[in-house]
1. Identify the structure, out of 1, 2, from whose coordinates mean count of other Cβ atoms within 10 Å over residues 28-35 was calculated to give 11.4.
2. When relative contact order in percent (Cα under 8 Å, 6 or more apart) is computed for each of 1, 2, which one produces 42?
3. Assign the value -7000, calculated as helix-only ellipticity at 222 nm (-39500 (n - 2.57) for each DSSP H run of 4 or more, over all residues; to 500), to the correct structure from 1, 2.
4. One of 1, 2 was used to compute distance in nm of label points 7 Å out along Cα→Cβ at positions 44 and 68, and the answer was 3.2. Which one was it?
5. If Rg/Rh (Cα atoms, Kirkwood Rh) is computed to be 1.05, which of 1, 2 is the source?
Structure 1
Amino acid sequence: MYNKKWKILYERSDNVIRKDSYVEVHIIVLSSEDRTAKIPEETKKVPYEMFVKGFLVNDADLKEEVSIKTITGRVVKGILIKENPTYELGYGNYVSHIMKIKEILRDEIDG
C-alpha cells in the first residue's frame with residue numbers, strides 16, 4: 001500500500017537540514033577591500049572570515065544564508081556550510097627539525 005505521507009517525508013529529507021540540527025556557518029566579517037592598511041600585504045588580499053557552530057533556527061539547504069543559535073544563546077546569520085561539524089584542531093604536519101631542536105635543548109639544559 002502506497003503512503004503519500006512517507007513519500008513527502010522522504011522527498012523533504014534529501015537535501016534539507018532540519019531545524020535544531022547542529023551546524024556550522026561561514027561569515028565574511030570584512031571583505032579584503034575593507035581591511036586596514038596596517039596589516040601585511042598577503043593578509044590584505046583575503047577577507048576576514050569567521051566560522052561559527054550552533055543550532056539551526058529553521059530548515060535549510062547547504063549554501064543558504066541561515067540563522068543559528070550558538071551554545072551561548074547568540075543568534076548569528078551566515079552561509080550554511082556543514083551539518084554535524086566536528087571539532088578540528090591541528091598544528092600542521094610533523095616537522096623532524098623540531099625533534100632535533102628538542103634533543104639539543106634537553107642536552108644543554110641537563111648539562
Structure 2
Amino acid sequence: MDEPAREATATPAGYLVYTTTSSEEEALRIGRAVVEQHLAACANVLPGITSIYPWHGRINEDSEAWLLLKTTATRLAALIARIRELHSYELPAINAIRIDQGLPEFWDWVKGWVDPA
C-alpha cells in the first residue's frame with residue numbers, strides 16, 4: 001500500500017538557482033557538471049529565450065538558455081561559486097530563490113543527492 005503523502009512544509013525546503021547562458025550547450029555543460037559534483041540534484045535547461053538588457057552603454061537583445069537548478073542551503077554557496085567558475089559571461093546572472101513550501105518527498109530527494117548522510 002502506498003504511503004500517505006505528507007503535507008507541504010512551512011520550513012525552508014531548498015533553493016531554486018537560476019542563471020542564463022549563452023547557449024543550450026553551455027547550460028547543459030554547467031548543469032551536468034554541478035549535478036555530477038553533487039552541488040545540485042536536478043538541472044532543467046530551457047533553450048530559446050530572448051534577453052534584453054543594457055551592457056557597456058548599449059541595449060542588447062540576445063538568444064540565451066535558462067538553467068534552473070535545485071539545491072539545499074548547505075550547498076548553495078558552493079553551487080553559486082561553481083557556476084561562476086564554469087560560466088562564460090563576465091557578469092553572469094546567478095540568483096537563488098528560497099523555497100519555503102514544497103512537496104517534502106521531493107526536497108528529501110534533493111537533500112539525499114546533494115547532502116548524503
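Just so you know, all these numbers are worked out from the coordinates, no wet-lab data involved. Quick caveat, the model's predicted, so the values are computed rather than measured. Cβ atoms are built from the backbone, for glycine too; each structure is taken alone.
1. Source structure: 1.
2. 2
3. Label of the source structure: 1.
4. For distance in nm of label points 7 Å out along Cα→Cβ at positions 44 and 68, the value 3.2 is produced by structure 1.
5. This figure was derived from 2.
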